[in-house]
Structure 1
Amino acid sequence: MRVCWSVKGGSGTTVFACALAVAIAERHGPTTVIDLCGDVPAVLGIAEPPGRGVRDWLMGSDRDPSQLDELAVAAGTNLRMIPAGTPGSFNDGALEDLLHASHGRHVVVDFGMMRPGETLRQRASADYLVSRPCYLSLRRAARLTQRPRSVVLMKEQGRSLTKRDVQAVVGAPVVAEIGVTEGIARCVDAGLLATRLPKR
């Protein structure tokens, strides 16, 4: 499981999570993106599935992995999505069950502004804090009591903060720098990210 999260809205977490899932599906085969914040269908250009979603599964008493699989819908070549479902609260134990259910599979989870617990992040195959080189974002990141394992930096023109600044404030390595380009924005706006992921 790869977890993607942020400390500030508008950082690009959902777009990164979807792009990561698409890239993994292209290179390694069947992949599932799990939507905890509700924006993944719009980014992938598919209709919001009605009914239950991952949050319903997490809030349930019987978190059977087979029931989680039944929630998945096709979202592209080798790509499936599990929608968010009903808003509600769940505990870290439920997220641990999600980790167990994802074992041995290519899974990307979009946590949005939810903060996955320390145990989950350490046991996940990858832990990405998604951030822009923005003073307000870094100000919030500096207040984290637990450091992320890695940072994905969404680069923007005109920003004075550098990769080195981000690493110093967050206390974790920047493992990727992604330019916020017009090509990505157009793909997202047109709902084509799953089929026309911009290449470097």
Structure 2
Amino acid sequence: NFDIPVHCIPGNHDIREYMRAALSSAPFHYCDSYSRRNWLIVGLDSCKTNSAGGHVAPDEIRRLHDIVDGGNAEHVLICLHHPPLAMGSRWLDGVVLDDGAGFLNALERIGKVRGCLFGHVHQAFDTVHKAMRIIGTPSTCRQFLPGSDEFALDDQPPAYRRVELNDDGSIASELIWVPMRSQPGETSQ
């Protein structure tokens, strides 16, 4: 039994009503915010019903503003499932946030957002957009081949990302690639 909070956000494989009901009591927190030192971490809902693509509703942006305005954090990290930027992969770029530019503009207007962390794309991604880190985390399952026009799997192993939020507002990040072991019936070469 671990006595640590688990913060959850919905993605394209989730049904938000079921997820909210199943993850509404400790140690789980559904689309919640969390303060640590001079940072505020906010989970946003980018789930778009019956779609692989994402959408951040105006109500969710208002909720974000209310959370930020109600606190005294110097720095903010946003966590959501879908990326706000194109990945440079034709098939995958069709299932990012439907108004990524508008979403990023909303984050810029807040003035404290130092980073935006997302999943969904099953590959590593890290860039800076107008002084804001935009960081994609690979899958703990299979990876998608970066830059592909059509769906294709990469041979990269599962991975996760460790993130460190520094007091000066910078974000340190490390990818941890997990070696794959042979599955039953497979031979390792």
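Computed over structures 1, 2, relative contact order in percent (Cα under 8 Å, 6 or more apart) reaches its largest value in 1. When helix-only ellipticity at 222 nm (-39500 (n - 2.57) for each DSSP H run of 4 or more, over all residues; to 500) is computed for each of 1, 2, which one produces -4500? This figure was derived from 2.
If mean projected area of the Cα convex hull in nm², for residues 88-167 alone is calculated from each of 1, 2, which structure is the one that comes out at 6.4?
1
In this comparison of 1, 2, the computed figure 3.5 for distance in nm of label points 7 Å out along Cα→Cβ at positions 16 and 152 is attributed to 2. Here percent of Cα pairs over 19 Å apart, for residues 72-119 alone was derived from just one of the structures 1, 2, and that gives 31; the source is 1.
Read the figures in this text as sums done on the coordinates, not as results from a lab. None of the values given here were measured: they were computed from a predicted structure. Cβ atoms are built from the backbone, for glycine too; each structure is taken alone.
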